[in-house]
1. To test your reading of the models, identify which of 1, 2 gives 19.2, 60 for Rg and Dmax of the Cα atoms in Å, for residues 48-343 alone when calculated.
2. Using helix-only ellipticity at 222 nm (-39500 (n - 2.57) for each DSSP H run of 4 or more, over all residues; to 500) as the calculated read-out, with -11500 as its value, let me know the right label among 1, 2.
3. Hey, FRET efficiency 1/(1 + (r/R0)^6) of positions 168 and 200 (r between Cβ atoms, R0 = 35 Å, to 0.05) derived from one of 1, 2 reads 0.25; which structure?
4. Can you tell which of 1, 2 yields 2.1 when distance in nm of label points 7 Å out along Cα→Cβ at positions 64 and 448 is derived from it?
5. Work out mean projected area of the Cα convex hull in nm² for each of structures 1, 2, then name the structure with the largest result.
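Rule-based calculations on the coordinates, nothing more; no lab input. Please read these numbers as outputs of a predicted model, since none were measured by experiment. Cβ atoms are built from the backbone, for glycine too; each structure is taken alone.
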Structure 1
Amino acid sequence: MFVFKTGDKIEKATDKEGLLKALKSVGILISFDNYSNFDKELALILSDGKNKYLKKYLSIDLAQEIRKASIEEIGYNTKLLKASENVFDLCMNRIEICEHIFKERETYFETKFDIVSEFKLNAQSIKKTIAGLASEIVKAVKQPNRPDVLIYSYDKNIPIGELPKDLVRFYEGIKAKYLNGFDETLKKQQFKMTLNGLTHTFGLGGVHSAKEKYKEEGHFLHIDAKAFYTSLIINNNWISNGIKNKENYLNLYDKKAQYELEENPKALIYKEVINVIFGSTKNPYSDLYDPNKFHNVTVNGQLIMAHLILILENFIEELIQTNTDGIVVRYNPEFYDLLLEIVGLWGTHYNVEVAITKINKIHQRDVNNYIFWKEDGQTIRKGIYKEPNYLNGSMPIINETLFANAATGIKPQDYIIEQFKMDDLSKFYFIGKKEKDQEKVVQKITGFTDYKTLTGTVCGVATNKKKNGGLFQVKKGLYSKLRNSPENFMNHLEANKKQIDLNWYVDLVEKNIF
């Protein structure tokens, strides 16, 4: 059965005649994972089994380019998934979930249409991934491999003589070894160096470093080089040799800048297209593959960030974090204007736009997990502190408790008990699914050697009912624990307050606090 919803109109189809009738009023077909399933089924029915490609109708796949979430998982995350008594109800529930996903991703799809129109691409190009669109926009053509992978050049504005000699020697050494005979291990070489009290690891990717288990209030600045890699590419003409339409590449950048000025969310998708073009220079299967340009950008990016750290060394109190395109520092407010001037000169020197954000409080477990409280009261939350969303909503109680502990110092046990009293058990739901290459999810029946087969996506709580064992995914007779799942699991339909194991949630939070 196929069910179509156009506005408030609902139509069912169970055969070719019904499909043709329903499709008369359809403009664009929208579903979830339809490029892999429904589109092919439709095409086969409409062509009497002769063709599995849906050419006549334009379609959008809501599952395209999002984290590998199943529609059931999203249904649990959004509390929209319902028990269905028949196929029609199942289809209607699926439509309801799809409508929610479309609202969440509307900007993504609008921007793809915008890109197709802006660059005069074929309407069917809307079905391509961002990487596919990027290749079409710049008319990418696969180039033969060149013997210059690690023969990187330097940005003409880098004062090589002002950089640490050992750091320069490290990069020059890699280049010299490459010229004497290519060796894949050169790409993995790293060099550790302490800059402004923080140990940095340099290599052929991006530099990252952070003070671990750091929590302080005070005066901090987040100094961010906007569109850093793209600026280096344009300033130095480090554009992939696979790009045959450089004008369109520059137009992408200009359009992104225009949308940023307008504070239009489409800027984020244009940014993603530009980032994909750069990322593809590292991918040997891409038409944009050009490892020389990739290493030009990443090596120079690290050297330029090192230069920023060095010139600020005597004007800041502490370096808190370094990442690919910026740093976080603690400073004396009396030096604020001077810091603005120095950073401004640095940005002008490298022709890079710089954004500076004031921060009042930092809670940083490591480089990937932290919270910044900005001066305007907003927060930047990364890693384990990130807010749950429609794609990742498993056990929101964990993220909430970690954030509450960081913000107020409340003990995990106290916060979890507070939330437990509010009668919203969905905050405690573990939501998980089998990985794509796995066959099924099973639950151990404690005390027995048997396993009970479950659906591919599960939702439930940690329970004190010991008969309920843990969750495993199975492949070719091998069992592996379902990631982050409770030791004792109970389906959400059976769960009640008496049987929830609060200690399991408390222990999980306490493993991540400091």
Structure 2
Amino acid sequence: MSDSEIDSGLNIDNSFARELPDFYTLFRGDKAPSPELIKLNRPLAKTLGLDLDKLSDQQLAAMLSGGTSVKGAAPLAQAYAGHQFGGFSPQLGDGRALLLAEVIDINQQRRDIHLKGSGRTVFSRGGDGKAVLGPVLREYLLGEAMHSLNVPTTRALAVVTTGERVMRQHLLPGAVLARVASSHIRVGTFQFFAARGQSDKVKLLADYAIERHYGHLKDSPDCYLGLLREVCNTQAKLIAKWMNLGFVHGVMNTDNMTVSGETIDYGPCAFIDSFDPGAVFSSIDSQSRYAYSNQPSAAIWNLSRFAETLLPLISSDAEQAIPLATDVINGFEQNYQQYWLAGMRCKLGLINQEPDDLALANELLKIMAAQKVDYTQLFRALGNLLQGDSEAAKILFADSGVFMQWQQRWSERLSRDPQSKDLRVTAMNLVNPVYIPRNHQVEQVIKAAEENADFAPFEKLLAALTSPFEQRQDFDEFSTPAPDEFGCYTTY
């Protein structure tokens, strides 16, 4: 170990680098002029095995900004392609990010540590390879909120400011986000090699993905069809969770769909306030391709592209492979509907399954959309209503008569489920959050950090978002929607 190399204490084992040598380029991040550790996710760091007793904040900042050597690490930029808003880009790759290392955590789980904003790579395509503080803080908040909402997701490990000023619309403080994932294997990773006719590389990647994520398939004669089935299933679960929470990803390109089933890339995402099935927040999604209600169909489209890469592995005879893969893809809709309805039953406090539950849920959503009712507030208010607060939900409607008619049908439905009121409300309050990352509040804490280097608002919002189901009086400000003057929210 050289004098400048940091011993992190991590149990590093770089299987991607070792087993897939043609899938990346080794690359060192830029050396930040003045790295400063702004935020460290200490519980996650301990789970990863970081030696926090020996590592100073200065060492952590140097290590997690990407420009300092870490014992055992082999930083690399991964290659991938992708369909972006339907158009295929044969070469994308990590243009401003590096896989710092793979680690075996204290639970014997393999995890990636990834640095976003660490500098230019061979895949940068004219970009500067940098990230700025605002989007980095935003991804930290969104990722940790999603984790706390029990949604599979990348996690935020740290925020490091670099001491640079980075030009965007104007000069902004530079930063690096250290994030953690089960892996960064994307549908676009498969597409990179399939588009080049390199079926041998696709097979290597598929075998690696099976070993890493779906080990029970290893000895199956239909392991590649099984891989497609597993990825379709994990994505059906994931999208159902998004929809149950009113989450709009905003950029569901194939390079942002992971085979692990984790949410990745929190750039243009947002949570719905007033319920709108057609909600779009991204400024570049002018055709509403990735609108809230289009997310399940977007997932099917992406998974169809994934299936295309696997066809030669499923069978050497295309006439056999295509119907087998098509059958799996066609099963997505039913799986998604089952997961979504199961989630909606939980939100409505329903225990048993009845045929009319789907209609009951959809009727409520239709009423909410017509009256622009706040999605998160309404579902939380249903629990309060059951506890005797008759105004809790009613006051959210401009015309409460229609809702009260629905409420009567809901009450009749609940009467057929054998559960005490207290147990039902407790269960509902464990799936219906009080706090979500509301767009105006996220913008406020980012502004305080960027303009005044004031991170106290960020810390307070983060505390609320990481305990989203627990109502606290000191967090009341985070449970309300944006004021009218905030206007329509747009992400970039």
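1. Source structure for this number: 2.
2. The value was obtained from structure 1.
3. Working: 1: 1.00; 2: 0.25.
Only one of 1, 2 returns 0.25 for FRET efficiency 1/(1 + (r/R0)^6) of positions 168 and 200 (r between Cβ atoms, R0 = 35 Å, to 0.05), namely 2.
4. Label of the originating structure: 2.
5. The structure with the largest value is 1.
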